[in-house]
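Okay, got some structures for you below.
All of the numbers you see were taken from the coordinates with simple rules; none came from a lab. Note that this is a predicted model, so its numbers are computed, not measured. Cβ atoms are built from the backbone, for glycine too; each structure is taken alone.
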Structure 1
Amino acid sequence: MSDSTLVGRLLAGRYRLLATLGRGGMGVVWQARDELLGRTVAVKQILLPPELPDTEREILRRRTLREARSAGRLSHPNVVTVFDVVEEDGRPWIVMEMVDSTTLADAIREYGPLPPGEVARIGLQVLAALQAAHRAGVLHRDVKPSNVLLTGEGRVVLTDFGIATLEGDPSLTTSGALLGSPAFIAPERVQAQGVGTESDLWSLGATMYTAVEGRPPYDRGAALPTLAAAVTEPPDPPRLAGPLWPVLDGLLRK
C-alpha cells in the first residue's frame, strides 16, 4: 500500500493521517490529527518486511510494542513523548508528540560542521535525555544525528527509540542481527560483548564528533570496514573540535 493511498485514513477511529514527514528503514513517520483532542501528532507507521517469515514478523511486532512501552515510561523535555500505540492490519502505529524541528543530520548537511559551543549545547541536552532513559532502565541503542531533533527555540529532543530495549531484558530478535547504524554502533556491540549505558554514550560521542567535524569518527565507506575500524582503530584525527575534543575522546574511548 503506497503512502498516497493512506492519506486521510483514520486510525483507531481517532488519528487521521495527513502527510508523510520522513521515512527510515523501520517505518514511515506521518503528520496526523488527533480528532478526539483536536491536536496535531506524529504517527510512526512500522514497516514489516514482507519477506520475513511469520515468526520474525511477530517478533518485530512485539519489539515495536516494547519500544512504545519503553518510551512511554519516560517523561522528560529532551525525550519525545509517546502518547499512544494502536494496531491496525496487524501492525503497530506509534503516536507521538509533534515536534516542529529539523534533525541534526539535516543541519549538518545544510550548514556543514557546527561550532564546538553549539555542539556542546546539543550534546548536553541529548545527555540529559539519555540519563533520564537510563534511570528508567531504558537503552536507546540508536543514537545518531538523524534521531536528534533541533527546534527553533533551542530545545533538543531525542526521538525514535525504534530499537530501544528495556535494560536487562533479552533481545527479541532471533536472527542475531546487529541493530543500529554502522557509523554510530559502539565497539562492544560489534564484538557482541553486551549492551549497556556506555554504548549509548559512545554513540553520543560519535554523534557529537560528526556534528563538529562534519563526518563520523569512523567512516570507511561500507558497513563492515566501518565497524572493524571502530573496534581496532582510534578515531580519525579531529580538525575542528578544538576544546571539545577531550570530551569526545572520553566518550569514544574503547
Structure 2
Amino acid sequence: MSQLRVSVATYNQVVFPHPENGITILALERKATVLLDGSVNIRAQPFGGGVKILNPKSLKEIVGEIQFDSERSEQERDLRILIDPSKWEDVKRYCLFCLENPNDSEIESAPDRELVEEFDETMGVQLNPGQYAVEPMGFVVENTPVWTENWYARRSLTARVYRTYRVKLLDAELCKSLLDTSLEVSDQTLGMQAMKNKTGRANSVLALPLNSVTEAWLALPPELRYQKIKADGYELDESTLVILDDVDVPQYQRIN
C-alpha cells in the first residue's frame, strides 16, 4: 500500500422519547444520491461528519506536508488526508488525544457545527443550544483499512477515527416535527427530489425505535454485522454501527 487514507469524523446518536409512548427514537440522516447509471441510492446514516483541521502545526510534525484526499477536503479543511501507512499509529494517537477535548484548538472536536448544518439541510430547522443536550460516548477506530465509497475519494483504502456523542433532543415540537417528516417523506419522494436537484442529491430524516435498529444488527453473527441492513423497510448504512455501542463489531475498536 503506497498511501493510506485517514478519515476523522464526529458521529452522533440523536435520540428522543416518542411523545405518545416514551419509546426511545433514533434519528438518522436519510440521503438520496443519483448514481452514474441513473438509479437512485437511498440510505440512512448517523448525523455528523468530517472534523476540520483548525491548526495543522502538530499534524505536520507527524506526517510532513498535509496531503488532502481531494480538492473538496482541502477547501473545507476536513481531516481526510493521505499518509504513509507507517504513520498511522502516530496519527491515530494524535487524533484521539485532540478529540478528547471538546474545545481542542488543533482539530474540531465538538459535534455542534455539523449538527446545526444537517438539521438545516434535512428539515429547514435552525437548531439552537436550548433544543438539545450533548453527552460524550467514546471513540471508535477502524484499524483495518477498507475501501471507501466517498464520492470524492472513491476506491481509497481508508482507516477511520470517530468521536461519538449522544445528542438528546429536548424540544417536544422539534421531536414531533422530526417524526412527521420521517413519515411524510417517503424514499420515493426523496429519490424524485434528488433527480430534480442539480447536485443529484437530497436529504431528509428517518426516525426509528432505537431498539429496532440495534436488534436488527444483533440478529446477525458478529462477523456478518459490518454491512448495510434493512430495518423496518429502510436501508441503514453500516456506519450506523458506530453509534450503537451495544453491538460488537470485529472491525471496530471501541474506546470508552
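Comparing distance in nm of label points 7 Å out along Cα→Cβ at positions 11 and 83 across 1, 2, which structure shows the greatest value?
By distance in nm of label points 7 Å out along Cα→Cβ at positions 11 and 83, the leading structure of 1, 2 is 2.
Which of 1, 2 yields -8000 for helix-only ellipticity at 222 nm (-39500 (n - 2.57) for each DSSP H run of 4 or more, over all residues; to 500), as computed?
Considering all the candidates, the number was obtained from 2.
Who wins on Rg/Rh (Cα atoms, Kirkwood Rh), for residues 59-186 alone among 1, 2, i.e. which is largest?
That would be structure 2.
Of structures 1, 2, which gives 2, 10, 21, 23, 20, 15, 7, 2, 0 when P(r) over Cα pairs in 5 Å bins from 0, in percent, for residues 115-242 alone is computed from the coordinates?
Comparing all candidates, it corresponds to 1.
Comparing relative contact order in percent (Cα under 8 Å, 6 or more apart) across 1, 2, which is largest?
2
Which structure, out of 1, 2, was percent of Cα pairs over 16 Å apart, for residues 147-202 alone derived from, given a value of 52?
1
Match the computed value 1.4 of distance in nm of label points 7 Å out along Cα→Cβ at positions 195 and 227 to one of the structures 1, 2, and report its label.
Only one of 1, 2 returns 1.4 for distance in nm of label points 7 Å out along Cα→Cβ at positions 195 and 227, namely 1.
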